[in-house]
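Multiple structures follow.
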Structure I
Amino acid sequence: MSRKIKWGVIGSGGIARRRTIPEGIVPASNAALIAVFDPNAEANQAVAKQFGVRAVADVDELLRSDIEAVYIASPPSVHREQAIACAKAGKHVLSEKPLGMTVPDAKAMIAACKKAGVQFGTAFLMRFLAQHQAALKLIRDGKLGKPVFGRAQLSCWYPPMPGAWRQDLMTGGGGSLMDMGGHCIDLLEMFFGPVQAVSCFTNRTVHSYTSEDSALASLFFENGALGTVDTFFCMPDEASQNRLELYGSLGSILAKGTIGQGSAGEMVAFLKGGTAGYDAQQARAADGGVTIAPTPINTYRAEIEEFSAAIIENREPSNNAAIGLQSQKVLAACYKSARVGKVIKLT
């Protein structure tokens with residue numbers, strides 16, 4: 001029988017209960033859920049009963065158990081202290097994004113895990129979507145040509161709710177940009193490489209909570225490509241198609257519904273075999289695109305299996321600390337740009 005990493009969860013309510021535990025940890029071939037903690041004791045007991053595991057009273061009790069890895073799904077305001085506590089207890093850490101409230105938070109978490117000799121990862125599950133990986137292969141194989149422009153969109157309707165930490169700057173660190181824009185920026189960096197500079201607008205367009213409900217970020221990549229990320233908490237769910245658009249000198253890869261929590265969306269590639277000459281008529285074929293539809297995989301399970309495999313094989317996971325730190329740096333630059341009204345270069 002193959003080895004299974006013993007997992008604990010901090011923040012068992014919310015996304016952990018809805019998706020990561022039932023779709024990720026429980027069905028993973030190399031993982032086993034052992035114990036869960038949430039400050040809402042009633043909710044935590046319900047999660048423990050639902051999945052047949054131990055409910056613990058606090059983080060210290062969780063860390064005294066025989067778990068090997070911890071999935072942190074609590075508000076970002078407590079990520080730093082919880083990740084450091086896990087590291088000191090010798091537990092591997094997979095943290096939800098953002099890693100912390102600030103870049104120094106993220107660096108402190110990474111340093112603590114490095115000092116303790118434990119793995120540290122970032123839960124950017126959308127990297128694992130089969131269609132995103134297929135698009136990445138096309139780009140790496142040169143099929144898109146020189147990257148030119150990328151757009152990533154993720155929006156939803158998120159009205160004011162008591163206790164919603166994403167709507168409070170003191171617990172979430174930001175709103176639609178921090179929560180959903182982080183995924184979009186990370187995907188564009190996966191496809192096009194690191195961001196070099198940003199310009200950003202944020203606003204409270206509809207809702208009155210302290211976090212922004214609207215954000216638009218313009219990105220300049222180190223390879224010269226441009227990009228935009230638009231993300232809102234104030235659009236009806238059905239109004240946003242969650243578009244992903246990747247353009248290069250040899251064509252485009254266009255998708256809707258691949259950015260999100262599902263296992264697949266619609267993706268089509270319009271690619272030329274070589275460099276085309278200028279067409280003064282700018283004619284476009286009515287169709288002719290190639291559908292990209294690999295066998296779907298569950299991204300929650302994929303991220304847990306990858307991190308567990310990295311622990312077993314004693315190697316760095318693909319969902320590593322570096323992508324989390326880079327995301328934190330880009331987000332910090334975006335918020336600074338929105339505050340001061342200037343283009344901000346990453347350092």
Structure II
Amino acid sequence: MRPKAMFILGSGSYSQIYGPEEVADIEKMCDVFCEPQTKESVAAHPELLAETEIIFSGWGAPKLDAAFLAAAPKLKAVFYGAGSVRGMVTDEMWDRGIIVTSSWAANAIPVSEYTLAEILFSLKLGWRWAYRAKADQAYPKKDQTVPGCYGSTIGLISLGMIGKLVANLLKQFNLKVIAYDPFTKPETAAELGVTMKSLNDVFAEADVVSCHTPWLKETERMIRGEHFKLMKPNATFINTARGAVIAEEEMLDVMEARPDLTAVLDVTYPEPPKPGSRIYTLPNVILTPHVAGSMAAECRRMGRYAVEMCQCYLAGKPMKWQLNKKMAETMA
């Protein structure tokens with residue numbers, strides 16, 4: 001018999017993550033016995049959880065606390081079609097041995113693609129010419145300060161899933177790649193073609209520095225103004241990780257003092273930035289509204305990963321994207 005399953009996630013997230021093809025494949029494997037639910041609707045009608053064995057979720061997932069689990073005595077697995085599960089998982093859930101998978105690796109793909117695009121554009125100082133033309137209302141004067149995409153140095157901060165994807169994408173170019181990550185083994189660095197450096201050296205040597213550090217208690221405000229002061233003339237800093245890993249006001253102080261530098265920020269802290277923040281006014285600080293991760297059709301890739309993990313689960317095969325408690329605690 002097919003296991004009883006349901007979707008529980010934010011009302012806007014369901015159609016983003018699970019398209020018709022994903023839903024059709026899930027319905028082949030599982031008895032989806034009710035309409036998609038939200039955490040609010042199942043809180044109002046906990047009886048829906050009584051026979052549920054599998055949950056497909058995503059952004060807006062419920063917290064799997066003691067009350068939720070008491071209403072779902074048959075729950076065995078949750079397939080999460082998004083990235084971090086930190087807002088969903090609990091000690092009670094882990095203690096009960098419920099399987100959780102995440103589609104974080106699918107979300108890493110568009111982030112790495114966005115990062116590659118920004119790195120290549122930054123090596124041509126593309127943002128500088130764009131904001132100078134607007135500010136001066138004149139054709140920008142070209143000079144020879146451009147690092148270019150031949151022999152330049154790219155610095156990566158953290159070599160988790162996204163950092164590794166970026167490093168691999170950069171292999172096709174004539175660039176030197178350096179990185180800071182105290183947890184990366186020498187053999188991993190060698191495989192990626194990356195030279196490991198201190199955090200100070202990454203900032204001092206790279207033409208473009210790209211941050212991929214997860215937001216943990218230990219990494220809050222890890223990158224300080226002193227690091228930005230070390231940057232080479234005409235260097236660029238890119239952040240697609242989390243704004244909280246940067247001492248933001250210190251960074252903005254340096255950006256204001258050094259107009260030769262550029263900061264490309266897809267994330268900030270807080271997010272969005274407070275009204276009146278210099279992020280909105282400094283011409284060399286470029287802001288995009290957290291668009292590096294999965295958007296539009298890209299979100300369906302995360303739903304597809306959830307489908308594939310359920311297929312493996314029901315077939316008794318290893319689940320590549322299954323999480324344990326320790327992994328969940330270190331996710332961004």
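Please state which of the structures I, II yields 13, 29, 23, 18, 11, 6, 1 when P(r) over Cα pairs in 10 Å bins from 0, in percent, for residues 76-171 alone is computed from it. The correct label is II.
To test your reading of the models, identify which of I, II gives 1.11 for Cα Rg over 2.2 N^0.38 Å when calculated.
Computed on structure II.
Quick check: 5.2 is what I get for distance in nm of label points 7 Å out along Cα→Cβ at positions 4 and 220, calculated from one of I, II. Which structure matches? Derived from the structure labelled I.
I, II: which one has mean count of other Cβ atoms within 10 Å over residues 108-115, as calculated, at 18.5?
Clearly, the read-out refers to I.
For the read-out Cα Rg over 2.2 N^0.38 Å, for residues 148-195 alone, a value of 1.05 was computed from one structure; give its label from I, II. Only one of I, II returns 1.05 for Cα Rg over 2.2 N^0.38 Å, for residues 148-195 alone, namely II.
None of the figures in this text is laboratory data; all of them are computed from the coordinates on show. Just so we're clear, the structure is a prediction, and the values are computed from it rather than from any experiment. Cβ atoms are built from the backbone, for glycine too; each structure is taken alone.
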